[in-house]
Structure P
């Protein structure tokens, strides 16, 4: 039975987990999917007070949202996200793996500690939270959707982000590998590769005290983005959220293992 436009993008009755949904891209995704009717579970490391504006905006618009403060880089905490979601809402239909960190550092100065910290959150948590969510979807005997946020850096390294680029390259391949195995259960797996996006900034994303040099490197990279982008502007979190809505909706039902590039044309340069 064919659906009209409103029906295609209607997420009423769907339960969505958004990791790293307290701010930035994750916040925009959580709000957009809530606007489409989904019940949202935000799993993030920051205290709930720091996520209050996101929760308020969703609830003010009539949406349903629950906040879970959790360190996703510790794989022992991932089951808690699934169990809490099932306890509160009884199901899981969509998982958005958005949580991630980056920190500018030369590959010649990269430490094992930073490598492990980045890979644990950016890639390991994506793999094992997806595994848990997929098994929950299969147990409920319905399909589902997994949406991973990768990065334009998984396709074209920007410099001084070797650990981040490696993690996001891994996310792209994990997306394809996962999609190949869970498609038979009606679960689609796709990723979105954002380019330069206006977010709270590297000091917020990394969760660390960032040096003057790192901030200058970030500003320099943004300036380079602006000069090279065919659309002549940085992306906004809502640009990524709109792509996430498409992948979460029935409009993308015949897509899996795909990367949706949302970069303002950066790869054309």
Structure Q
């Protein structure tokens, strides 16, 4: 098995034709920096060209899937994987291009969530083709309470108006069980069973000829496009940029990491 060496992700093959990418920044709660995005997308593209791969699982090392974007890493546009036109909305455009590129891969990607997924971590998960969660996992986007709407605005497309509205206005977390019930995830499993169940599903999918799986994946995404899903998500880019000019966002940028930690702490108290 000839695989590129990476510093921020680990890759293994838990079953024939199944590759697994582990976000490997446990000390940073797998915060998504630009170097991590680059490695993740590079690996997924390699899998698209590797005839020995039929499906990829993405999971996190340590106590959680991902705490979101790495707000301590500096300029997230530096060495970014895509060109994004400068000016207002540049980062939102970059985030959209990043996650739509997972939709546009030939081969399916599964997100396996344990512990918690926050903010940008939920964007990564929602961009994957399938999502499986531990039933006690916590899924949240606390940034809507302190700074702006999401960069990749998946809520309404995946969850419908009422659920999306509640989560966007409260920023409150949902459990893995609820995430599966409302459509963010496919299914929730007991934490002790999560890895084995995800692998079982991946092996089941890998049993289908890859060229057929690729067409089947494209069918679903193409129909989502016809329904306007991609346009709806992109429509939020300008509003995300507008939010950057609010007093709340200006205060957030003065100490972004502390603001997110405060919002997360308020969530824990609320639940």
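Things to note:
- Top of P, Q by distance in nm of label points 7 Å out along Cα→Cβ at positions 91 and 147, largest first: P
- Which entry (P, Q) yields the derived value -13000 for helix-only ellipticity at 222 nm (-39500 (n - 2.57) for each DSSP H run of 4 or more, over all residues; to 500): P
- Of the structures P, Q, the one that 114 was derived from, the read-out being volume of the Cα convex hull per residue in Å³, for residues 59-106 alone: Q
- Which entry (P, Q) yields the derived value 1.1 for distance in nm of label points 7 Å out along Cα→Cβ at positions 83 and 139: P
- A value of -0.67, -1.13 for log10 I(q)/I(0) by the Debye sum over Cα atoms at q = 0.21, 0.33 Å⁻¹, for residues 195-234 alone, calculated from one of P, Q, originates in structure P.
No lab work stands behind these numbers, since they all come straight from the coordinates. Note that this is a predicted model, so its numbers are computed, not measured. Cβ atoms are built from the backbone, for glycine too; each structure is taken alone.
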